[in-house]
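*Asks:* Some structures are shown below for you to check.
Every number in this text was worked out from the coordinates using simple rules, so none of it is lab data. Worth saying up front: this structure is predicted, and the values here are computed from it rather than measured. Cβ atoms are built from the backbone, for glycine too; each structure is taken alone.
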Structure I
Amino acid sequence: MKEDKLQKDKIETLEKKVEELEECWKRALADYKNLEKRVEEEKGSWRFFANEGLIRRILPVIDNLERLKKHINDKGLDLIINEMTSGLKEFGVEQIHSEQAEFDPMKMEAVEMVDGEKNKVVETVSKGYLLNKKLVRPAIVKVGNGQKEA
C-alpha cells in the first residue's frame, strides 16, 4: 500500500512537472513568435526609412538649385529640379505645402511673427519635407500675428 501511495505521489509530481514544462515551452514559443514579428516589423520600417540620411543630404542641394532658379532663367535648371523632386517622390518624399496654410507646429517651425492673418503662414523661408509621412525637415515659416498689413 505504501509503495502504491508513493508511486501515485511520484506520478502526480511528475505530471505536474510535465504541465509546468509544457506551460514554459508554450510561453517560450509565444515569446519567440512575438520576437519574429517584431524583427519583421523593424526590418520593414528600416527599409521604409533607410534612405532618410541620403534624402537629408539631397534636400539642401534642391534648395540651392531653387534659389539659383530665382536669379537665372534656365530650362535646364528647371529640368534638373523637376527630375530630382520627382525622383524623391518615388521614394516617398513629399513637400509640406505651407504657403497660406494654417500653422502646424508638428510640421512647421515659426521663425518670425509678421503682419497677416492670425496663425496663417505668410511666407515660407525654407520648404519642409516628409518621408513616408514621417517628418524629415520642418518647413521654416513666417506666421501672421493677426495685424492687418499696412
Structure II
Amino acid sequence: MEEVDMRKRSIDYLLAIYRLSEFSYARLTDIAKASNVKPPTAAEALEKLSEDGLVERWPRRGYRLTEKGARLVLVFIRKHRLLESFLVNELAYDSSTACKLASEFDAYVPEEIIERLCSRLGHPNKCPHGFPIPPGSCECSKWRVRDQGEGP
C-alpha cells in the first residue's frame, strides 16, 4: 500500500506543477503550499521526480514538467474526469461530491478500466464541471479528431 500512496503523492506534486506552471515556472514554495507540505519535503520529492524524468528544475526559475511528466498528468486528469462523469451520470452524485470521491481513488484505477468506462459513458469530451477530458486510446480519440475538423 505504501507504493500506491507514494504514487498518489507524486501525482499530487505533478498536478501542482501543472497548475502553477501554466504561464511560468512553478516555485518550490508554491508547490509545497499547494501540496500541504514543507518546502524541504517538497524538494526531496521533486528531486525524485526529476530523477524519474518527470520534472526539470531550472535554477532561479523553478520547476516545469517534462514531456513525460505532462503526458502522465494528462492521463491522470483523464482518469479523474471520467470517474467524476461516471459518479454523476451513473450513480447520481452531485458534481462536487463526485470530485471529492474520485480524488480518493483515481490514482489507483487501472487504465483498462478507464478505457471501458469511457466507452460505457459514450466517450464524453467534458467532465461534469465542463472541463475537457483528454482523449485516451479508446474510440474517443478518433471521434475527437473528427469533431475538430481533422482527419477523415
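*Asks:* Can you spot which of I, II the value 0.75 was calculated from, given it is FRET efficiency 1/(1 + (r/R0)^6) of positions 78 and 134 (r between Cβ atoms, R0 = 35 Å, to 0.05)? Intermediate values should be presented prior to the final figure.
*Replies:* On the way: I: 0.75; II: 1.00.
Working through the options, I get structure I.
*Asks:* In addition: For Cα Rg over 2.2 N^0.38 Å, which of the structures I, II scores highest? Please report the intermediate quantities before stating the final value.
*Replies:* Values: I: 2.06; II: 1.12.
Evaluating Cα Rg over 2.2 N^0.38 Å on every structure, the highest lands on I.
*Asks:* Tell me which structure, out of I, II, gives 17.1 once mean count of other Cβ atoms within 10 Å over residues 70-77 is calculated. Display every interim value, and only then the final one.
*Replies:* On the way: I: 8.8; II: 17.1.
Derived from II, not from the others.
*Asks:* Then there's this: A value of 3.4 was derived for distance in nm of label points 7 Å out along Cα→Cβ at positions 62 and 86; which structure in I, II was it taken from? Don't skip to the answer; put the middle values down first.
*Replies:* Working: I: 1.4; II: 3.4.
It was calculated from structure II.
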